[in-house]
Structure formats: structure tokens, C-alpha cells
Structure 1
Amino acid sequence: MNTRILDGEIITSRLDDIQAYDGVRTKRILAFVIDYILIGLLMIPVAIVVALFGVLTLGLGWMLFGILGPLVALSYVALTLGGARQATKGMQMMGIRLERLDGRPIDGMLAIVHTVLFWAGNAVLTPLILLATLFLDRKRTVHDLLLGTVVVRDDAFRL
């Protein structure tokens, strides 16, 4: 695997292929929609468990409803994006994956930080965060740039 340094970042040669980024922006948006539908569906059984826990603890457990959404979403991201495929289920359906520029695998903590930075960026810039993909190299967002990651087509690397 050939590597080179560009602007202080180590880049593997397969990430230089322009085809790896073809259609990534649209696929990324669709993957986001699919993932949050899945997270919404996953919240149903977890909400039932929290409701039963609240009954058992005489209402004390119902305070978990306040963190139910973030808890389910971050668990989902840590297990899928931080897993072996380096992609959430929505990303897998769209045929994209998250890669680190240095070639190391994505772990659960990096996946969580990636998601938290995404939501922090959305809180500040709303949908304008997607404009960065028009100007940054390899169609990266600001949180990709900060973490040294890039989203690529998964089929671009299959043999």
C-alpha cells in the first residue's frame, strides 16, 4: 500500500482514486435518513424497557426518557460505524463507508466523536454544514476534516 503526505495528513493511494467519491454526498444524505428511521424504530423497544424499569423503581427510572434518544443513537453508531464494516446500516445500504486517512480502522470512540461533532456542527450551522462538501477535498465535511476521516464508496475497493 503506497502512502504519501498531503497537507500534513497521511493519505493512502486508494483514497486518491476519484471514483471512490462519486455520488458520496447524495448517498451520505440518504444514509442519514435511513439511519435515523432505524434509530427511531430501535427506540420503541428501549422505551418499553425504560417504562417497565420506571414502574419497578416507582417512577425513578422514567428519568432515563430524557437521554433515551442520544443513548440509542450513540450506541447504534458505536456498534455499526465502529464495527468491522465501518459503516452504519444506512451507509451499508447506500454502499459507502467511513475511512481514516491513515488507514487505521474506525473504533467505537471515534465513531461516537464523529457523530457528536456532526450534531454540534448541525446545531451551529444547521443544514449549511453540507456546503463544506462542495469546497473541501474528497467531499469531506468539517467533522471529517477535524478527525482525519473520509467517506468513500464501498464498491470502489472491492475486488
Structure 2
Amino acid sequence: MPTLSRNIRLISIAHLASSLFMVGLIWTIHYVHYPLFAEVGEATYAQFQQSHVERIGQLLALPWLIEGITLLALLVVSVFGPLHKIRIPALLNGAAMAVVLIISGFWSAPAHADLADGFDASIHDQLMTANLVRTLAWTVCGICAVWIVLSMWPTDQTDEQHAK
């Protein structure tokens, strides 16, 4: 059990780091980057949109993958394994990530595809609305990741001895 506990702590830290990176990124996209779409100008918008999709995709690929893999591991050990104390935050995190994935696949990606040929205010508004929900869901993921790490850490000498 000590090795499992130590490994799960490492996984929970990797999950926390990747989740918080993604929370910061999505808030930056939502508050800074997406609103600027409306100010780019028609002549350069299509190239701007393409660059945005490529660069953001490169930036988020690894952290989002790490976040997903570590979340799956935490779900397995909390639901089927010995770490029932993290079950609630892990399940909430999983539900919030499901919202993120659904919005990304069914609203955000199609909106970016629709905006690839040029700026359209109504599509941009839809993107902003969907992304607000996605941003809030990812914030829940970050909160749950903090909750998981705090739940994993020993709080006193007795907990530390049981972890060994």
C-alpha cells in the first residue's frame, strides 16, 4: 500500500499541475483571446483563425492528455480501488471533464471550423457562450484537482504512519 499511495500522490500532483495549466489557459482564451477575434479585421481574420487553432492545439495537447490520463487513473483507484476518500472529487472532476469534452467537440470545434472562412458575429457569440460553460467546467476540474491533492496528503503524524 505505501507504494500505491506514493504513486497515486504523484499522479494526483501531475493531475493538479496539468489541470491548473488548463484552467489558466482556458480563462486566458475566454477573457483575452476570444474577445479579440472581433477586432482582428476582415482582411487578416481567416489566417488569424487558422493560426489560433494550430497554436492553441499545440499548446494544450500534452497538458490535456496528461490531465485526462491522470484523471482516469484517479477515477479507477477511487471507484474500484482503495482510495475511496477521493471518490467524490474524482467523480465531480470526471463529470466536469465530460462537459468540457462535449462542448469542445460539439460547439467549440465546429464554431472554429465555421469561423475558418471569416469572422461571423453570430458564430462568435455562440463560441463565447459555449466557451463560458466550458471555462466554468474546467474551473470545477481545477478545484477538484486541488481537493484530490489535499485529500491525499497526510494531515497529522497518524496519517503519515498509515501511508508508510
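Taken together, the values in this text are just the output of simple stated rules run on the coordinates, not laboratory data. What you see is a predicted model; the values in this text were computed from it and never measured. Cβ atoms are built from the backbone, for glycine too; each structure is taken alone.
To which of 1, 2 does the computed value 0.90 (FRET efficiency 1/(1 + (r/R0)^6) of positions 30 and 150 (r between Cβ atoms, R0 = 25 Å, to 0.05)) belong? Corresponding structure: 1. Calculated for structures 1, 2, relative contact order in percent (Cα under 8 Å, 6 or more apart) is largest in 2.
A value of 2.0 for distance in nm of label points 7 Å out along Cα→Cβ at positions 22 and 86, calculated from one of 1, 2, originates in structure 1.
Given a value of -16000 for helix-only ellipticity at 222 nm (-39500 (n - 2.57) for each DSSP H run of 4 or more, over all residues; to 500), point me to the structure among 1, 2 it was derived from.
1
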